[in-house]
Structure 1
Amino acid sequence: MGESNWAGNHTYTADSVRTPRTVGEVREAVAAASHVKALGSRHCFNDIADSPGGVLLDLRELDVPVEIHDGSVTVGGSARYGDFAEQLHSAGFALPNLASLPHITVAGSVATGTHGSGRRQPGLASAVSAVELVTADGELRTFTRSNPEFPGVVVGLGALGVVTRLTLDVVPAFDVRQDVFDGLPWEAAYRHFDEIEDAGYSVSMFTNWANDTIDQVWVKSRVDAFTERTGLLGAVPADGPRHPAHAAGISAENGTPQLGVPGPWHERLPHFALAFTPSVGDELQSEYFVPYEDAVAAVRAVRGIGDLLAPLLLVSEIRAIAGDDLWLSPCHGGDRVALHFTWQPRQPEVEAVLPALEERLAPFGARAHWGKLFRSSAPYPRMADFRTLATGLDPSGKFRNPFLERHVFGG
């Protein structure tokens, strides 16, 4: 077929790709297929969206209008956050959080438990109040928070059906400023982790795990709650724009505005601007979530193998996310800290170091990001309930694939 994911490290093995333009066409395609999966922005780094021998539905042309209400917005599953954020802002509203890149689809982000940053900001899926889903028989069903199975539907991994619409909670629009600090001493990060995470609405630390200091700390603050700083626990204000992977020679041009210049939420909460290639582009990614209370111990453990990781890294990010009650969310059951790894595009070497990295994180019950490269992940308390839900909605396994068999239905 020749189609591949965003990173180019996985070639899909489906027999065909269809491009439905209406929800009705999605229903017809799902009902007729023996095996089927949906494609969004293709920003997963594994085979979670593949359908070997089946059909892939490329939803980029799906025509579902944006509907802004008082307190919510309804969008098509194929909508990218960057496609409607400005429209939402112009209407006086905002999403509580955004991922580091606005290029990803709402449905794909939500289905894999993708998140932004902020100790008191839960992942993107927590904003979802309703999901419209095409199930295996082509039926169109809507699940809302009043449904007891709703917490299992939202982070659905594509195992339950094809998402055609989602309704998201919104808040009043707000402005954000972004300040970057260079050279945070590791000891300061260990001793003052809570203070660093409370320094702004959203905080990210960037490192390669081998340097003597944490390279950069990005502090995104709501303008209406900003406190002026001349430094951050030994880190100094950046003297110009920064890119997280600047050590790899990447220009700061594709980043969102920094240096404390205020701007709308959707132009500051992401790290990368919609008009540019996000991050590095030619890369691989892994990410692991540990309980917030174990963050410092987990960071120390990973730093112990920094010399093993650094030669393969473009950059690594440390950030906090508030907990939620969604069954397969990596933040289910409590606040988490995510350790993100942006790797060079050297998959065999990356796969070879993952066992050592996961061994370091295993004592903390680390959960892996569903859409990125990993070998193993800690169990989820509601996994059995999710399997029951999936079997009820898809008794013939139309939406199953090797990824789901390995990580969900296999044990």
Structure 2
Amino acid sequence: MSAERTNWAGNLTYAATRVHTPGTVQELQDLVARSDRIRALGSRHSFSDVADTTAELVSLAGLPSHIEVDRAHRTVTVAAGLRYGDLATQLQRKGWALHNLGSLPHISVAGAVATGTHGSGDGNGNLATAVSAVQLVGGDGELVTLRRGEPDFDGAVVALGALGVVVSLTLDLEPAFEVRQVVYDDLALSTAAERFDDIFATAYSVSIFTDWASGTALSWVKHRVSESDDWTPEPSWMGATLADGPRHPVPGMPAEFCTEQLGVPGPWYDRLPHFRLEFTPSSGEELQSEYLVPREHAVEAFGAVAKLADRIAPVLHISEIRTVAADDLWLSSSYGRDVAGFHFTWKKDPDGVRPVMAEIERALAPYDVRPHWGKLFTVDSAQVRERYPRLDDFRRLRADYDPDDTFGNDFLDRYVG
């Protein structure tokens, strides 16, 4: 099976009869117009079957990688298949930045937006919140543009590929900035629970990594550099110790895969992600799941997961906890509420991981948890649907934009209906 027929992790083999790679938007329009059912494929970093279909897949990788900066409106319009890392380096050269980035700069802009993928930061919305316009190819092959402020826009951004094949996105920009990244060893999990809000309010972006069994966490603290910056890291923070060298989130992995640490200031795009664009962070021998919990329940959820440490640790590489600001995007996991994300990078052992995921989901169920659309989860479809108050509006939107179900798949049937 060729690599393009599987996702990045290799846990999913696409059921599609064919994978197309059009070279122009017009070719894509013609392809969609003559297809009975087709789904868009991004950088293949989803672990769930959100992009899968038994019909045809279309990759955006062959479309021209255009980047058009509008300085007057402080926006950039980009080809949907472009990777965030490639976009970010070009924006930096032009003196611009995005408000945040995910852990991996290798993911495509359209795929990350469509699934509500995020970085970290109490004041930072997920990556989709930067979107001010979406251009997509509808089921009839025609181009459709939706803009912020229009009635359907908030339902069309995190849309799981259900409305059409996105060909370009317009994103908000801000002037380029620098970030200092420091890591602290041995943050006690008891302290993380007791001082959760203080910890995540410390800097522009904060993540903590733990195996849950050790009782400690590795803390990645990313400070946005001000014009009159004289900040230096404290040798001790929240009872944790400043790292004496670079760290990788996963014990035993080479730290050179990671963005620079030790408080050295550098451009936003080379500090906000955890991993460097020029390296593949791992071989793909992993599985991932993530659960987004309302911020007011974060500490209770933290404690519920910690009680499962003995079950989690044998099948876990590492777990990351981070925060995301609320937004208005209907299918966003942070729609209407600030959230804390509990992310799990699992060993590639589906039979061992599946029952542990189910235990975590049962433990988090009382806290109105929403699973990440692009990760693995076993939550009952009815429970997932209950947690999105605008789902009926999205169904209406889907019926309006795709009346023939050209962009449908089993995933949408299960979780959207």
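FYI, it's all coordinate maths here, none of it is from the lab. Just so it is clear, the model here is predicted, and its values are computed rather than measured. Cβ atoms are built from the backbone, for glycine too; each structure is taken alone.
Worth a mention:
- When distance in nm of label points 7 Å out along Cα→Cβ at positions 43 and 99 is computed for each of 1, 2, the largest belongs to: 2
- When distance in nm of label points 7 Å out along Cα→Cβ at positions 27 and 267 is calculated for each of structures 1, 2, structure 1 comes out greatest.
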